[in-house]
Structure I
Amino acid sequence: MTDEPDAILRMENITKIYPNGIMANKGVNFSIAAGEIHGLVGENGAGKTTLMQILFGLNHPEEGKILLEGKEITIANPNAAIAHGIGMVHQHFMLVPSLSVAENLVLGVEPRKGVSLDLPEAIRTTEALSKKFNLKVDPRSAIRDLPVGTKQKVEILKALHRGARILILDEPTAVLTPQETDELFDELKLLKDQGNTIIFISHKLNEIKALCDRVTVMRAGKSQGVFAVADVTEQDISRLMVGRDVILRVEKSVAKPKKPVLKVQDLMVVNRFRKKAVDDISFTVRQGEILGIAGVEGNGQRELVEALTGLGLYASGDISIGGKDIKKLSIRGIRDLGTSHIPEDRMTYGCAADLSIEMNLLSYTHDHPEYNKNYFLMDINAINEVSNKLVEEYRILCSSPQQEVRRLSGGNIQKVVVAREFSSNPKLIISDQPTRGIDVGATEFIRKRLVTLRDEGCAVLLVSADLNEVMELSDSLIVMYGGKITAYIEDASSISEEALGLYMLGLESQGPEEIRRVCHD
């Protein structure tokens, strides 16, 4: 554990208890030194998000105080945080897609020419900030046309433009390629050299090791200590987070694929901007294999998954599951073919936030005979038994299965979704970002389950922006760029992260005939 340097900011004895009685923070002490990059890690539900929400004025503690440069301050809301030089870049970008970079940068603090926005001044401001902090962006570009890595830069510039000296970055690399992550790290180190202080929240322990000076580890609402990153290993950090040894690498045997379950042929999806989001792609997923899809977000993965699961329409081509064409089937009809779906957006598509854990776990099976005594009366005992079993089996941290889902941490909400989907006896699992934003313990658990289901004969389609995940879990890989398949890797273990990143950025591509031959085979 490190000696405490002179701190620019201290949070002392922070305690936060939610109305449902859950103690998110218990007497937490947290401090950062001026000009350092400080990692903050912990399992979902460990209290790190609540702690940072308190620092940014999105939440308020029952006890404790915050000191900035030795003086106690009150942070009633985000505006107060910004006034004190504290900025936060959220995991989900807070940008207006239809506006330009410059318009987003000055939103809320617009330069005016009369009653109108002074757009030339906004552009000049953006260019000057971009140059000063080496965060290169085009002020005139529309946000919707930018790659994810550039959007990340715009969010950071927004915070700096509002006077942030202390930056909270929440999972900033969740959707970046290795090349974009390296570029971001260089930019963050430059910000540090210019006197800025950065709190870096991440579940990727290799990134904590590569970037941070010190790390605070949280577990069960308490701090487990502050450590110099050079003095601890990834295994040390994960052990402090979870309270046990965690297997950080996926352990699996060689796949033994059998007959096809999902077949996609010449699929075309047109998005709401009348552009080809999915452009003439074909592939097959077989029993007993995990086929991964790698790609920077916004290259057709979402539209592909929506077409496969019935959430969206497709313009042409064929999709069959278990030999049955799904073109005219409803979402329920597709599920009845044995399809399970872990959606990218767990709050919109994965759960009913205001209903209980129990009702969410049984939302697709509540009408099954085993849960009904007759047409008018549900078997409460059977429902309680299965919900309690799943809560225990999937380690869902809650007061009871009757607790509302919206009161859970993000990782525990994900566990509810996963428990429902994995326990439905699936033939095909479409798993879209299954471990995004969750801790190493939950990640280890979900990945093991996917491998077990594969070994039991499931066909698994895995979409993930986490390159470690998609490379370690997948047996074979396809890469999507611009709505097309740019590469098909038959053995996922045969390619490096750097080579995969080149395909993801569109800098490399296999020949179309080679891709079509392998995909059709």
Structure II
Amino acid sequence: MELQREELEKLYADTFKGIQAGKIIKGKVIQVKKEGIIIDIGAKCEGYIPAVELPPEERKKLQPGNHLEVYVMDARTSDGFVSLSRERVLRIKTWDMLENACNNGVTLEGKIVGKVKGGMTVEIAGVNAFLPGSHIDLKSCKDMDSLIGEVCPFKVLKINNKRSNIVVSRRAILEEQRGKLREETLFKLKEGALMEGVVKNLTDYGVFIDLGGVDGLLHISDMSWGKISHPGELFSIGDTVEVIVLNFDKDTLRVTLGHKQKTPDPWKDAEKKYPPGKIIIGKVTNIVEYGIFIKLEEGLDGLVHVSEFDWIEKVKKPSKYFSIGDTVEAVVLNVNKENKRISLSIKQLKPNPWETIKQKYTVGKKVFGRVKSISDFGAFITLDEGIDALLHISEMSWTKHIKHPSEILKKGQKIEVIIISIDPEKERIAVGLKELTPDPWIEEIPNKFKPGDYVRGKITRIADFGLFIELEGAVEGLINSSEIDKNKDEKLDDIYKIGTEIKVRILNVDTAERKISLNLKTKDET
């Protein structure tokens, strides 16, 4: 009995000879079952791997006869099989790969799967690694959520097998790529070179463009042959832009770029291309208080001043008539190459109505019109549709002193006036009201008021230098303060009141100056 037991133990030991727990060995698949795989491990017994130990993709492809590396879990089992693990093999190989990557600087591909405190989690070959926030990108990453799910290369910075602690870096890869790209870019950089870059930053004076590890400045003055007020009108952060190198300082690595220089300067032949009188069609690019800008071609904008909108109507707000993007027809007035200005006109596409107006309204002609508006200096009289004439306050009466036109006129009032002057170039018509009657200063006043005569009149104004008296026929005369009897300290407005009727004597009638000098009757005169 004792001999039989010793023989069985020897037989068992021979069966597992060479099979040690904790070792990786190569086996051959004998049978693939739903619950597991039976493996020939080169001994007098087979090994067994639970189906869950293999990744689904590998399990589907597995066939009898295939060779497979397995990890020996325990060489002595109660059911006669050696317990094996495929997962342990993959894990050991993964850690070997990670250690090798860490020691030798090998790049590994991983997938960013989530956010954690201080950084993100990256899955590399089934193992989770920590990606610190400072190692996510070349600069601070503000939108980490957008990176989740992204597959990219990483560098292993630190690994601790016992604690399963792995630290990786994405920035290290980006720095390496940027360094290589920088070398390539520096090799290509030279004045006149055409290069492609990405808009990195916008400022009021220009944009910074990443040419590939090297930044260049595209100044606002080198963006377009036309006028722009801010770089944001042409570029946005992230745009891919083709630029030309204007200057490259190898010592400071400063790069000056140009965008408009890719095309010829349109102003060079602008005078020949757009002679005065040429009709153009373009789109409105800008609207300002003084007019609208129309795009003739890339880099060339012309201005239609408000004075060139219409012959008759005076436009004050261009935005009421035009919108950006409107297609407008205009005629070229002038091209100033030195100041880079093109003057356009819309109204000159139509005949000048002032030529017709000059024939219709001749100087000396009596016409009817309506008071359109009243100001301190006069009134505007509408003679025809869109035709307004100025009736100056000095043209309202031969004799009466009018302080404000509203004393004799009302808005909307229909009146008769006489044409005094027409200026088609300045688009002005002047009319008079007093000219409808003969000038009383020629005969009537000199005959009616003679020096030495006594007349009665009303005080209309009181000034420091005298009294203004309205005589018969609305003629105004002046009594100089030296012609008035009063005490030295007395003031005229203390002695006399406006509206008071007094008797005065005519001293002089000056028809040239249209003035009548008066003398106040003294106290002892009857």
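Please treat every number below as a calculation from the coordinates, not as lab data. All values reported here derive from a predicted model rather than from experimental measurement. Cβ atoms are built from the backbone, for glycine too; each structure is taken alone.
By the measure distance in nm of label points 7 Å out along Cα→Cβ at positions 368 and 424, tell me the structure among I, II with the highest figure. Structure II comes out on top.
Highest-scoring entry among I, II, by mean count of other Cβ atoms within 10 Å over residues 184-191, is I.
To test your reading of the models, identify which of I, II gives 0.85 for FRET efficiency 1/(1 + (r/R0)^6) of positions 144 and 264 (r between Cβ atoms, R0 = 35 Å, to 0.05) when calculated. Going through each structure in turn, the value belongs to I. Of the structures labelled I, II, one was used to calculate percent of Cα pairs over 41 Å apart, giving 24. Name it. It must be structure I, since only it matches. Hey, helix-only ellipticity at 222 nm (-39500 (n - 2.57) for each DSSP H run of 4 or more, over all residues; to 500) derived from one of I, II reads -4500; which structure? Source structure for this number: II. Looking at structures I, II, which one was relative contact order in percent (Cα under 8 Å, 6 or more apart) calculated from, given that it came out as 6? It was calculated from structure II.
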